[in-house]
Structure P
Amino acid sequence: MSAKPLPILLTGANGGLGSALARVLAARGVQLILVDRQRRKLERLCDEIEALGAPAPAYCDMDLANLAPDGASELMAGFEQAYGPLYGLVHAAARFGGLRPLEQTPPDQWLLDIQVNLNASWLLSVAALPQLKRDRGVLAFMLDSAPAQGQAYWGGYGVSKAALASLAAMFADELEGSACRVISLDPGPMRTALRAEAYLAEDPALLPDPLTVAESLATQLLPSD
């Protein structure tokens, strides 16, 4: 890694996996740009990271449910001006509204799931690509293969995760041979609040801690040289 910290934008930074990944990447010297919708949680996370002696993160309290094309472009331009071209964009944000049959899913919940889990990832990726393609950048998607296989009751979350896997595969195919590396990562079961909402009878103590999973993911995100 170069002497100058690599700038990585991480969505879903307040989530179980997102916050764990933020801590692990910061400990490895990454200049983080954290995106999530709850400002106070972002501020607490930034304080924790600075206490580690890591580079002070930037943060943006943005609700991806409201992200528009112009907003994505402005966000990327602002971060480039402050930190230089992005090295990485990591899509760790996820919205899950609970298990229910499709016919009982409220339309607004369906639309929000698709917007946050899929549309926002496409908008941010397209806006970031001019920066990511400059010098061996990385575009990373956090997938969830289990509900994406068409199982009952996963609703907009399951559909959006299946579509996100296709989106990531398309980006990888289209960017093959470019300076941007596209990776799809499925962290598997973890001890997170999102999983607890879906698996009510599961003992979370039997699941891996997100920090353990984040250590492995960080190795795949960062350059090897």
Structure Q
Amino acid sequence: MSSRLPLFPLQTVVFPGEQLPLHIFEERYKQLIQDCETTGATFGIPVYMESRLDYGTEMELLEVRRNYNSGAKDIICKGLRVFRIREFEHNEKGKMYAAGDVRFLQDRDDATETLKNQLLELIFELYFHLEVPPPKLDIPSFRSFTLAHKIGLSLQQEYALLKLISEKARQEYLVNHLLITIPIVQEMNRTKQVIELNGHFRNFDPLDFREFRLKSKK
């Protein structure tokens, strides 16, 4: 079964549950947001990736923070569900903005406590090595999407995560990413320390040569 959504393509990934601030200034998107204000309709943000539009996230308009004399708006919207575009139209009938028929992905809530705990431990370990304050998390409601923007994923990796329809699969994806990323951060920190020592006075522990013997020459 498909649904019709106004579409606002962006070269970014928005995850379900994420709140996104946007400055709306193009005429077609000012019209889109005005229609959402008037009707309460949702809209979609499909990811513009490799000159294609395929997957995206349904968005709910939460608040218009500011209206400008030009008609531009500052808004807050929230991600709801992931969809895949079945048919795309550059202009909805009688409108300036794009629209499309979409199919919403059926997500499986098959998370495991073991993977969840491992993921949380790795996230806190990453932040420790980055020497930044750890994130404040609501542990009981924590899901894989919660910190997906904050652990060093590329746009391509975020897009791959968005398309996964299993919470367990997303947990495994992030755990594998962190198991690769953390040693890289550790090595970068070691390299940084070596660079910082260059040109400075350093204390070396004296070596004990008492057990050292030169090989006898033949």
Structure R
Amino acid sequence: MTVETIDLDAAGVRALNRRLQGRDGPVAGGHFIVTNAKGRHALAVGLTEAMDVRIRGHVGYYCAGMNREADVTVEGNAGTGVAENLMSGTVRVTGDTSQSAGASGRGGLLVIEGSASARCGITMKGIDIVVGGSIGHMSAFMAQAGRLVVCGDAGAYLGDSIYEAEIFVRGRVESLGADCVEKDMGERAADGLQTLLERAGVAADAREFRRYGSARQLYNFRVDNAAAY
């Protein structure tokens, strides 16, 4: 297996993304190691081919955004919006993430081995997010589809204005947002969660989690509530 190493101190962010996007040569099936990340922003964005990318060190804003097919691993912490608008493939962060992790994600898998800040999974549209630690407030706000799995605790207003996404929390939930309610953990949901945990490499039992979703009370305008708008 040939591994290509890209030193950001020498190449810079623009050259890195050009290479990983295939604009300087074939990348499908490639293996890349990125060194000296040093908190730089927008690393490994817009990837469209299957490849393995390992970023050594902490990253800044919007790492691995708009990714398709690629498997990206951040060996450190990540700033705002990691894996934003993820389409497919896998993004793994071995540390913690800032706010809005996995925002607007439409597919693929985001694994955060540490904890995530506020608004994790905001407006998610099909992405699966697995967090090994805890998450901050307003997570899964307006989440439309996909699954958010939290092995630790969840902050206030979890799932506010949620649509059809599913939320699973093993620890304590500070409070639920508008129209988010606890639901039964049926056999089908538990089996799907267990498969997802195994795929994410998390050693946990699905039966230890509680399931949350939409009460479906905000789908239609109600004239009786007109004065509140």
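Match the computed value -14000 of helix-only ellipticity at 222 nm (-39500 (n - 2.57) for each DSSP H run of 4 or more, over all residues; to 500) to one of the structures P, Q, R, and report its label.
On the way: P: -14000; Q: -11000; R: -3000.
Going through each structure in turn, the value belongs to P.
Supply the structure label, taken from P, Q, R, corresponding to mean count of other Cβ atoms within 10 Å over residues 98-105 with the calculated value 18.2.
On the way: P: 11.8; Q: 18.2; R: 25.6.
Clearly, the read-out refers to Q.
A short reminder: the numbers here are calculations on the coordinates, not readings from a lab. From a predicted model like this one, the values you see are computed outputs, not experimental measurements. Cβ atoms are built from the backbone, for glycine too; each structure is taken alone.
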